[in-house]
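J.: Given below, in the form of structure tokens, are the structures.
Coordinate-derived values only; no laboratory data. Treat the numbers as computed from the prediction; the structure is a model and nothing was measured. Cβ atoms are built from the backbone, for glycine too; each structure is taken alone.
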Structure I
Amino acid sequence: MTQHLATLPTSRDASASRRGRNLRRVGIVALCALVAAALAGLLGPRAAVTSVAGGGYELTVRHAQITRPSIPQPLEITVRHDGGFGGPVTLSISKDLLDRADFNDWYPNPDGETAGPDHVVYEFAPPDGDVLHVLLDARTAPGQLPNSRRHTVAVLDQGVVVAEAEFRMTVLP
């Protein structure tokens, strides 16, 4: 003689059935919203541009706004000074931004650098013309935990900040 063991309750009340059905519907809608956001590019890496002016300088920074560990992280810095540069161009970059980058090289390479507690100061030879364009070849460092932090890039003139771009970079898992 075979005895049958029931795996489901013999009877469910109507409210439990409705609750289960509604929870499944909410789950399906949430999953569809997540897929739609991914397809629209809202969850992937994104770059942004921040521009400021001051002291006769115009500073433009193209930076990662949303990134993930181990993928390319754009950092392009353009400094414009009408009439050219009378001497070296000095840039201050928040140390935390550089700590989050696994970088290969600068284009062009700085002629000097000084590290402080919160910023690293780089000195570049004055370019011919009115514009210095600096490119950092980097990736977001591997093993970054999800976070969102503010960073700064500034132009210094005689050690004084004359133009400072502040931006937020978010690292997603």
Structure II
Amino acid sequence: MRVYVPLTLSGLAEVHKRGELGPGPVTAYAVTPGLREWYVSDDVEELEYAALSRAAAASLRMIAGRPDAAGRRVVVAADVRDGDATADPDRALDASSLGEVRIAGPIPLTGAAAVHVDADDAVEDVTAAAGALGAADQGDDDARFTVDGAEDHELLWFGIQEIPSILR
């Protein structure tokens, strides 16, 4: 099963240094029954993109929680055994946790397929979105517009071997 693990740039540096995502439990996003039902799609690529987008939103929340974090969302795509990723059935249809799964133990970086990171030109919008997230959550339409501005940026794809160049 492909899972998408949200991180920050400093979190990616730690993962690279340790050689694994974790320790467990690791929160990630994947194509879960709840995500399938919410998006009403049978297209696997579309559903995986939705899971990646959910992880990117979680990465934005991590950035918002750490004002010193660089304004670039980071998501690591990794493959785990199907039974290793479990969704909380009580939260399956909760919109805030769609696609959310937990992996009990660490995920070796060798099991990672790719790293998705914002381009440099997204930093200003991502930083503004991180600052506006609280107000957006409270229903402020202008703040929601700012958050949506970050979501307009597509994450770039990098191979795992490119992590050192991402961190420079």
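J.: To test your reading of the models, identify which of I, II gives 28 for relative contact order in percent (Cα under 8 Å, 6 or more apart) when calculated. Walk me through the numbers before you get to the answer.
T.: Details: I: 24; II: 28.
Traced to structure II.
J.: When helix-only ellipticity at 222 nm (-39500 (n - 2.57) for each DSSP H run of 4 or more, over all residues; to 500) is calculated, the result is -6000; to which of the structures I, II does this value belong?
T.: Values: I: -6000; II: -12500.
Derived from the structure labelled I.
J.: With FRET efficiency 1/(1 + (r/R0)^6) of positions 14 and 142 (r between Cβ atoms, R0 = 35 Å, to 0.05) as the yardstick, tell me which of I, II scores highest.
T.: On the way: I: 0.10; II: 0.50.
Looking at the calculated values, the largest one is II.
J.: Another one. Once distance in nm of label points 7 Å out along Cα→Cβ at positions 38 and 110 is calculated for all of I, II, which comes out largest? If you can, show how the numbers build up before the last one.
T.: Values: I: 3.9; II: 3.4.
Comparing I, II by distance in nm of label points 7 Å out along Cα→Cβ at positions 38 and 110, the maximum is at I.
J.: Here's another thing I want to ask about it. Tell me which of I, II gives 0.99 when you compute Cα Rg over 2.2 N^0.38 Å. Spell out each step's value before the answer.
T.: Details: I: 1.67; II: 0.99.
Only structure II yields this read-out.
J.: Thinking of I, II, which structure, once semi-axes √(5λ) of the Cα gyration tensor in Å, for residues 62-101 alone is computed, gives back 25, 16, 7?
T.: II
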